[in-house]
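Structures are listed in the sections that come next.
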Structure 1
Amino acid sequence: MESLKAEIAASAARLIVDEGLDYGSAKHRALKLMGLTGRTALPGNDEIEDAVVDYLALFCADTQPVELRALRELAVVWMARMADFRPHLSGAVWRGTATRLSDIYIQLFCEDSKSAEIFLIDHQVRYVPRTVTGFQGETVDALSVHAFCPGLDEEVGVHLLIYDRDDMRGALKVDAKGRATRGDLAATRALLHDRPHDAARPS
């Protein structure tokens with residue numbers, strides 16, 4: 001059972017890195033590619049992330065650190081721009097597993113849910129409003145922007161997720177391995193000096 005989960009995790013990791021799939025989609029696609037049924041026990045996200053790290057180290061060691069740094073540098077730019085809204089970086093760019101196919105996810109903790117949107121309008125930034133799944137499984141409003149990434153010489157998606165200021169208390173919890181699941185601007189700047197696969201540490 002555990003060896004099968006490891007095989008699924010390895011297959012999903014390849015899809016995440018090579019095709020930019022999210023974890024859920026990659027797991028189910030891996031099942032199909034392996035000829036397994038939907039009732040097959042799936043690996044957890046921690047197991048998938050470990051497999052992604054292994055895959056990156058094996059096949060993308062020359063390119064991924066450069067791509068990750070470029071995305072983190074762009075994240076810092078956007079977090080500084082949105083500093084009034086208590087920005088916190090999350091997702092693969094924060095955790096160190098991002099590639100050029102990854103989008104940037106920045107969580108904003110606002111006094112007024114419309115304030116960040118008004119800020120973008122005032123600064124003539126084009127965005128697309130959408131809803132995404134939040135860190136507690138709830139539906140969250142997001143403002144999605146196409147931003148040019150100098151380090152990659154192409155546009156990437158920057159998603160600004162809108163939370164209430166009171167949600168910050170739950171956001172600062174650590175995961176099962178004691179790692180911070182998101183970080184503020186100072187913590188993100190510090191990541192630029194870490195090794196590419198260093199897990200984000202709690203502050």
Structure 2
Amino acid sequence: MSRVRVHNLSVSLDGYATGEGQSLEAPFGHAGGRLHEWLFATRAFRAMQGETGGETGADDAFAAQHDPGIGAEIMGRNKFGPQRGPWRDHEWKGWWGPNPPFHTPVFVLTHYPRPPLEMEGGTTFHFIDATPEEALRRAREAAGGRDVRIGGGPTTVRRFLEADLIDHLHLVLVPIVLGRGVRLWDGLEGLERRFRVESVTTPSGVTHLTFTRP
């Protein structure tokens with residue numbers, strides 16, 4: 001069976017994976033880009049944006065594992081955009097422009113389903129109201145035997161961890177203190193006992209933590 005994977009999920013020292021106050025101008029709230037500076041500098045990230053250059057090394061090696069083998073993604077509504085409640089603007093098509101970097105079916109979890117949104121490059125957003133189990137079933141069908149990525153944000157990742165549906169979790173511990181936002185770990189006491197845990201610290205100051213199901 002295909003695996004369920006999380007990649008490049010950055011978390012502050014106090015456990016926040018995004019800041020408070022998300023808006024159109026601030027996708028990560030008051031955290032800004034601080035959680036992801038390590039990623040923005042890598043060659044893999046720049047390639048995702050259609051750019052050249054960037055740093056190589058351990059950070060880049062971890063970042064580059066984001067795409068290979070992925071056949072579908074599941075994300076929360078707040079990763080797709082800043083709107084809350086019923087959709088007021090169907091013209092909004094995500095943060096990523098006309099050719100999003102996913103190039104697979106993407107299942108957006110929302111209490112307000114809407115028609116699918118087909119984009120350039122093979123990305124189609126499907127807006128579904130579903131449990132983690134049902135969303136994963138649909139994503140696996142769409143993935144055609146390849147793996148499914150849980151793309152975030154932290155609330156969505158936490159729901160899939162609570163349901164014990166994740167096989168590989170890659171976290172990046174970033175040496176900042178946010179103080180507020182959305183935490184990842186609440187309600188997940190003893191999580192580490194399910195996984196084999198490894199860590200790598202890099203010159204950028206971050207620590208890559210991988211939790212892999214034995």
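Comparing distance in nm of label points 7 Å out along Cα→Cβ at positions 7 and 23 across 1, 2, which structure shows the greatest value? Numbers along the way, then the final one.
On the way: 1: 2.3; 2: 3.3.
Once distance in nm of label points 7 Å out along Cα→Cβ at positions 7 and 23 is tallied for 1, 2, the winner is 2.
Comparing structures 1, 2 by relative contact order in percent (Cα under 8 Å, 6 or more apart), which one has the largest value? Don't skip to the answer; put the middle values down first.
On the way: 1: 20; 2: 29.
Largest one: structure 2.
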- Item | Highest-scoring label, criterion being mean count of other Cβ atoms within 10 Å over residues 39-46, among 1, 2 | 2
- Query: Which of the displayed structures (1, 2) returns the greatest value of mean count of other Cβ atoms within 10 Å over residues 119-126 on calculation?
  - Reply: 2
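So if we calculate Cα Rg over 2.2 N^0.38 Å for every structure here (1, 2), which label has the highest result? Present the calculation step by step, with values, prior to reporting the outcome.
Details: 1: 1.04; 2: 0.97.
If we compare Cα Rg over 2.2 N^0.38 Å over 1, 2, the biggest value is for 1.
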- Item | Identity of the structure behind -12500 (criterion: helix-only ellipticity at 222 nm (-39500 (n - 2.57) for each DSSP H run of 4 or more, over all residues; to 500), calculated), options 1, 2 | 1
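Quick note: the coordinates plus some simple rules give every number you see, no bench work behind them. These numbers were taken from a predicted model, which means no experiment stands behind them. Cβ atoms are built from the backbone, for glycine too; each structure is taken alone.
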